[in-house]
Structure 1
Amino acid sequence: MYKKLIYLILLLSNLGFAQQKAENSFVIVAGKTLSQADSNLVKEWFFEGLKAKAIQNTELATEYFKRVLTLDPANHASLYELANIYHAQDLDEEAEQYSREAVTVNPDNEWYWLLLADVYKKNKNYSQLAIVFNELINLKPGERDYYYDKANALLRLEKVNEAQQVYNEIEKRFGSSEELSSERQRLYLKQGKSDQVISEIEKQIKAHPDDIEYYLQLAELYANDKNTTKALEVLQKAKSIDPGNAYIRLTLSSVYQAAGKKAEAFIELKAAFSNPTLNIDSKVRILLSYFPRFSEASSRTEAEELASILTKAHPTDAKSFSIYGDVLFQQNKLTEAKAAYQQAVKLNNQVYLIWEQLLRIEISTSDFESASTDGEEALTVFPNQAPLYFYTAIAYNQQQKSEKAINYLKNAANLETEDKEMLGQIYSGLGDAYNAIKKFNESDQAYEKALQYNENNSYTLNNYAYYLSLRGQNLEKAAQMSKRSNELEPGNPSFQDTYAWVLFKQKNYKEARTWMEKAMNSNEVNDVQAEHYGDILFFMGEKDLALKQWEKAKEYGSKSQKLERKINEKKYFE
């Protein structure tokens, strides 16, 4: 194609170079007499310009074409080439100037007019564009596209009646067509003549009675005019022709919804969802539209049913199980959501967010073994994601595999450099892990660093305070941190228990009892709380009550030898 264009331009340029060749070695060009030497020079420069353009040296090409014009100002081939170069460089003013000069010198060249049309399209100069297509129609009256281009330019100028005349001319010359009908519909819509649009579509339905697309277009027009009765009538006719068409069912659902017929709308929507020919992305978008309405029980129920249908219609697409998991997760159905996410990663393990959501659920449901296994697998796919190391470390830490947890947390800290919230959680996790293996200095340093990133992390404040109190170290600081954690998260029984224990260690038994009773009233009492409460009561002189609490702690499952000794000897031991 490129070579053909070069030959065409050379042919055109040769016509411009020599309209008449005389025996006395002079050439007549556009009323200007060139010597044979100048004529040869013009040819040489033009060819050099084409060569430079072919190797994309536009600067040199421009120089040669402009040289041609110094000797031969009416050389339309050079004018055209310069216009092309400037047009490609987005130099619109220069492109228009040279294009206009080219068509002025040679008004019978279709390529010149097409370039000028392209320049006007880019500049959105639709009045001049319409004139250019007039010229092209005069040159090539059998080229249908030029009529459509002229009509489009007139529509841009809001000259609707003139555009309609062009469409009439198209029909007269080329006959009716789907394209012409579509363009007329666009024109009628611009005029607000929906009746005529309907008439055009009905013509197409008559000509193509099995083409469902026209029924859908007509139904949409009726729906836009709030005429749901006619819209439903058209769609039911379409449904009788093609009952398995998912787009008909989807449109029916939309029209029923607009008519307030929610039950019928949902029936049609389910039918559309169960059809695998309907694009899964369209279905996912519909499901996502339910999420803002999840406060309504009916929306949650519908979304879950649709998502379940989606997995059956697209059983090999991870998207179906991923969105199903999201719907279940939003309803706190964590076990079912986990199963959906597991199937999603089984089908496609390349989606990072699914892995992260799966690990979060496994940790929140205390399925730490699955979390560590899935975390390891996720890291083979995404080895540079700090959150995956973090969640895997949490899982290992909860399985008393603290050394492994520490390694993963260090990797997470090395990868994460900007997210202060995440860094705070990573170092807090390191504090827990180091404490578990009795590396208390490293534990305290990690907690301190965690608080540098987020001084109001209630989890870090609570754990750091608790472990300090267990060691009986820096109790004033422990009390301040524990108090702050309860201010940040009031009513948390674990935090209340910690504060009670810190107060106990400070020998503030009265306050300790108050906070321990708060903790025990906030939730179901566990063995640790019962034992701590017994310790507090013992130092308040209520030894019988203390013994009862120690015995309860044993009933709740504690197997502590120290607790056995407290019960047997009826006294407190460190």
Structure 2
Amino acid sequence: MCGIIAIVGDDIDPERVKKPLDMLQHRGPDAEGTKSFRSNKCVLGHRRLKIIDLSDIGNQPMTDPSGRYWIVFNGEIYNYLELRDQLSDHFDFRTHTDTEVLLAAWLAWGEDSLDQMIGMFAFAIWDERNQTLFAARDRFGVKPLYYAKHSDGSLILASEIKSLHKAGIIRKPDEETWATYLTDGLYDYSEHTFWEGVKQLRGGHVLNWSKDGIEIRCWYDLGRDAGKEIDDRPFEIVKKEYLELLKDTIRLRFRSDVPIGINLSGGLDSSSLLALIQDVHGDDNDVTAFTFTTGDDRYDELPWVSRMVEKTCHPLIESRLSSEEVPKLAESVQRHQDEPFGGLPTLAYAKLFETARSNGITVLLDGQGIDEQLAGYDYYKKVLTANDSVQTNLPKQSSSPTIQGIKKSPVRPNCLHPEFRKCSRVVKFSQPFIEPLRNLQYRDTRYTKIPRALRFNDRVSMRSSIELREPFLDHRLFEHGFKQRSCWKIKEDKCKWLLRDVIRPLIPDQINEAPKRPLQTPQREWLKGPLKKWSSEKIEDALGAYDTSWLNADAVWKEWKCYCSENIDNSFYIWQWITMGLMAKL
């Protein structure tokens, strides 16, 4: 797990990469490397977090034996040992890293090598002979990659936006993105970011740069590559294959030369992950579980977590977030996010990753991805019909929220100046499937829930130099679950029914039978309670920075007063304004 940067163009000064690379130190505290070329067309930079092959020979930038191709890579190729065996007759391996395997695969198969990868990745490969750069991002976008064109004509790619700004990209808010976020609550749904001129290479896309310009193409799309046909095989065959895929994705993600832990909530997904770890690796595995709490029994899941670790006998370390920690922690997390993030749950995760790192853990496993794969959110039930084929279009956004647990609109567009609201983009999500359920799952996977959750989690884990692995986002497993019949995803009014049936022998019934619970903290209560003064100050900061053209101050303060005095179950719009205040002071 690392941080990467590449600058390509004419007469590139090798020193240009140094300060932007310093901004990525937290992503790779173990080693730093740069490489410039005689052609002055490219300079590469890399910060390394050592996970596989801890020797210095695994440092980057890394080259092939000919010295023609150079790679900087962020991520993990979990099936690198199998690929290495396939390539050993054609490539002279000098390290035991997955980086070298990735480079060898690309040299052997070109872009087709991406289809062979099981993993998370963002990488760039410079061809010194042809003076071209190739960059790619994994299928779901687990690892980040941003790019921007400098005023001097050069192209800059980096793992985080702050590096692009340090490299000379003007730091100016993108009004369309902000207006869309504040009007509709949508973000991370496209290549656009909250910063003008800065784009993300979306998950499943590649970028080619040459003297002729930039080409960006999609190499993986769940709506295309998962197949349009529903799996109509007998359930016992489907169930057996799903369980084997679950076990295999766990096996692969235990390839590491450093200690591994697990992020454990009291829900079905992470409990299933821990149960599978024990099933695959036996009772003697030394995985430590970490969970966060806030001291509020209405939200803390410690009772369910305790039941799970009592069954598996894994050690458990609790990370407690207090309201007193929020102001300072929020500022730190905001600096690492570069863009708006999801509120106090992200801060609780930040504290958890700090705790894991202080206990000697470098890799954590997480349960992200099952809800989108097997229709785990309650609102998925609303699109089902008797034969699941009558409805062909997604319901309106108001009836299929992008935020679990919020029934009404999460935003307050009435607090925006009318001219600013007009800047918002009209966002339409593609619907490649006949079934409304799969279209809704596809929306959440490609445009809404998965992209922003992965961004939050990557930044907050790398803030503590922790590699976060997402076993349930193994594309083989995801595609298998995604193409199942709706009745095996939602049955007897229970979501994720296939997983519940598969995992039933391995986890307590109280966890298996429990309904979906949104990951929650006392955010609603804290913002108008112990954090009321701080919240007001951040809103004031937001108004001071944006009220002349974005926010209507009178309307904002009216909504804030109403929020503080009434029992409102939605604090999303309050956090939007707090985020604006946090970002205004960076």
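All of the numbers you see were taken from the coordinates with simple rules; none came from a lab. Values in this document were obtained by computation on a predicted structure and should not be read as measured data. Cβ atoms are built from the backbone, for glycine too; each structure is taken alone.
What to note about this one:
- Structure from which 5.0 was derived, distance in nm of label points 7 Å out along Cα→Cβ at positions 288 and 536, options 1, 2: 1
- Between structures 1, 2, the calculation of distance in nm of label points 7 Å out along Cα→Cβ at positions 264 and 312 yields its largest number for 1.
- If FRET efficiency 1/(1 + (r/R0)^6) of positions 72 and 336 (r between Cβ atoms, R0 = 41 Å, to 0.05) is computed and equals 1.00, the structure in 1, 2: 2
- Looking at mean count of other Cβ atoms within 10 Å over residues 80-87 over structures 1, 2, structure 1 comes out largest.
- Value 3, calculated as relative contact order in percent (Cα under 8 Å, 6 or more apart), assigned to which of 1, 2: 1
- Calculating FRET efficiency 1/(1 + (r/R0)^6) of positions 240 and 424 (r between Cβ atoms, R0 = 41 Å, to 0.05) for structures 1, 2 picks out 2 as the one with the greatest value.
- Identity of the structure behind -24500 (criterion: helix-only ellipticity at 222 nm (-39500 (n - 2.57) for each DSSP H run of 4 or more, over all residues; to 500), calculated), options 1, 2: 1
- Winner on mean count of other Cβ atoms within 10 Å over residues 168-175 once structures 1, 2 are ranked, highest first: 2
- Source structure (of 1, 2) for P(r) over Cα pairs in 10 Å bins from 0, in percent, computed value 3, 11, 13, 12, 11, 12, 12, 10, 7, 5, 2, 1, 0, 0: 1
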